[in-house]
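Listed after this line are the structures, all set down as structure tokens.
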Structure P
Amino acid sequence: MKILKFKNNQKFKYNKKIIIKDLILLLSVGIHQFEKLKKQKVKFNVEITTDPNLKPNIRSIVNYESIITDIKKLTKKTHFELLESLSESIFDEIFKNKKVKKIKLKIEKLDIIKETKSVGIEVVKKKI
């Protein structure tokens, strides 16, 4: 009787993502005068793809609490006329972390147009 040995040649390819869903903050954003005078509710959804080759430990992960803190700090600092300029500021901040490879960011104004639940933008930015 001959014994067969199977080689385990499995290789994996996968992504690691940090997900922040439905973060709602009051901030100053918009081009209209009334938007400059009163803060409005804005919802953030963020997906951050990290380096999949890093072994998970406390030093190698991207901490979602720090990302939320960074977004809060950015939105308290200044008035943003456009959601697009706000998104670029968020990208700049999050991409300071070298482990971050790609960010999908959705920003929605919740109370600006009565007939809608929300209006906003979605942008994906990736390191090349």
Structure Q
Amino acid sequence: MLDKSANILVVDDTFIMRESLRRILAGMGYDNVIQAENGREAVKAVEDVSRRIDVVFLDIVMPIMDGKTALKKIRETNKTVSVVMLTSVADKDSIIECSKLGMTSYILKPINAVEGPDILKSIFRKL
């Protein structure tokens, strides 16, 4: 199970999605949540040596830099951070591509307050 002191990065271009996931995580006792609006911000956050990121929740479809590109860039500099892709469409090809790029797992959006904690606990057990 993921330690409660872990630093978690939530990346989604939609504020409501970021905030929803942050609230679910806070309800589970995870208070160290950083938010980013796009892949470029995510890459910068992961590369920032002043703060270790333990888990990244990364949306696939975003402007500026999409999740696939961000995942590729993250893996170029950090092979160990857990990256959970977020997608609103169960696109088999995208999931396969993200697997090849090094994702840890994926979650279908939207994540609701009822089922969200169980989904996240299941993922955190695998980390």
Structure R
Amino acid sequence: MSHLTELAAIILFGIGFTLLLVDRNLIKKIIGFSMTDSGMYLYLAAKGYITGRKAPIVVNGVTEMEAYINPIPAGLVLTGIVVSVASSAVMLALTVRLYRRYGTLNIDEIADRAGRAGKEDA
């Protein structure tokens, strides 16, 4: 089952990365960024889980390391999710400002309009 989860994570990452590279719409790029993040978090969670082990909470005096799952991947995933939410919020706020200023979400059109505005100012 672990291999299916890892495969799903790789597919999710690939779809998101393709959206980042190919699409010219800023909202779709933000969605692609979110998908790549989710793929990475799913992969980390899949690699951090070990069948037959429990959460690292000492119960009944069992202190052997082999009885518990490593908590570091889960901590990294939680930290990454918080950073991802914050960066997505900033990207969406900037996208709203760009749309209000240039009237489009296409990166090529924004670059053209910004270039023309820069030449007019000079």
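Nothing in this text is a laboratory measurement; each read-out follows from the coordinates by a stated rule. Remember, it's a predicted structure, so these values are computed and weren't measured experimentally. Cβ atoms are built from the backbone, for glycine too; each structure is taken alone.
One of P, Q, R was used to compute helix-only ellipticity at 222 nm (-39500 (n - 2.57) for each DSSP H run of 4 or more, over all residues; to 500), and the result was -26000. Which label is that?
Traced to structure R.
Using Rg/Rh (Cα atoms, Kirkwood Rh) as the calculated read-out, with 0.92 as its value, let me know the right label among P, Q, R.
Working through the options, I get structure Q.
Comparing distance in nm of label points 7 Å out along Cα→Cβ at positions 62 and 86 across structures P, Q, R, which is largest?
When distance in nm of label points 7 Å out along Cα→Cβ at positions 62 and 86 is computed for each of P, Q, R, structure R gives the biggest number.
State the single structure among P, Q, R that was used to calculate Cα extents along the principal axes in Å, for residues 54-101 alone, giving 63, 14, 9.
Of the structures listed, the value fits R.
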